[in-house]
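Below, each structure is written out as structure tokens.
No lab work stands behind these numbers, since they all come straight from the coordinates. Keep in mind that this is a model prediction, so the values were computed, not measured. Cβ atoms are built from the backbone, for glycine too; each structure is taken alone.
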Structure P
Amino acid sequence: MTTAVTSHPVSTAPGPAKWKLWTGRALSALPIAAMVLSATGKLSHAPGVVEQMTAKFGYPERLMTPIGLLEVLCAVLYAVPRTAVLGAVLVTGYLGGAIATHVRVEDPAFAMPFLLGVIAWGGLYLRDPRVSAILPLRSK
């Protein structure tokens, strides 16, 4: 009896330089930390967060837990190297909703979720050679 062995192609592409990897990790930690901190406030129904989400932004309090769980899910998927690209796409969508919420109530703090999104993609660009191969920055 013979057993078929399937082989998966092994990437021989070199990983990012150490400075890129560690800079990317440090940059990636910022949106992860911000999203986990924000989600903690939503999941714990902290009074200040409840006030902001309900009175300022107009969300019902019953949606704070699902929004907080979604925020944690996006952050975790972004943090795990294997799912980081999917996580970055989901983080971008989540932060886009945050930007729209701030703009809707004419809150100038819309710049914060925008910057977190830019930092998230910058961090991923530096730590994941697949992303930098797809989105090459050229000097010409």
Structure Q
Amino acid sequence: MLKNVDPLLTGSLLSLLDRMGHGDVLGLVDRNFPAYRYAAPVIDFRGVDTAAAAAALLSVYPLDGFVEAAVHRMEIDGSPEEITPATAALQEAADAAEGRDVRIASVERFAFYELAKPAFAFVQTGETVPYSCYLLRKGVV
């Protein structure tokens, strides 16, 4: 065991996050997202929601501060401006981890699927709030 490391962050996940470089993208997606469609590793976090997963990941994963939006969210069909409780939790975790306001850009659902294609890996949560899918661009420490 390690001190001060969230217990959700296993050795294999920490190794994967460590191998990612500046600008690489990590998908943090809900239980409905077709993560296995993509040619990238999928880490199973189905026992937790977006809030718990985001808090754990962002405790070690820096967001890119050199782009307009380091986080992209999937828009809700027919309600693109709606912010769900899961998105609000991610916003809170990102702002706290980065010590600044983090912009979360919205992306239409089918465009999001395309944007997710080059993702380095996906962390799939058990989030039950639909459209709780996010792409996080890695920054530097």
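Ranked by mean count of other Cβ atoms within 10 Å over residues 36-43, which of P, Q sits at the highest value? Could you put the intermediate results ahead of the total?
On the way: P: 17.4; Q: 14.8.
With respect to mean count of other Cβ atoms within 10 Å over residues 36-43, the highest-scoring structure among P, Q is P.
Just checking, which of P, Q has the largest value of distance in nm of label points 7 Å out along Cα→Cβ at positions 20 and 108?
On the way: P: 3.8; Q: 2.7.
Largest value of distance in nm of label points 7 Å out along Cα→Cβ at positions 20 and 108: P.
To test your reading of the models, identify which of P, Q gives 47 for relative contact order in percent (Cα under 8 Å, 6 or more apart) when calculated. Answer by label: Q.
One of P, Q was used to calculate volume of the Cα convex hull per residue in Å³, giving 168; which? Comparing all candidates, it corresponds to P. Name the one structure among P, Q that helix-only ellipticity at 222 nm (-39500 (n - 2.57) for each DSSP H run of 4 or more, over all residues; to 500) of -8000 was derived from. Checking each candidate, the match is Q.
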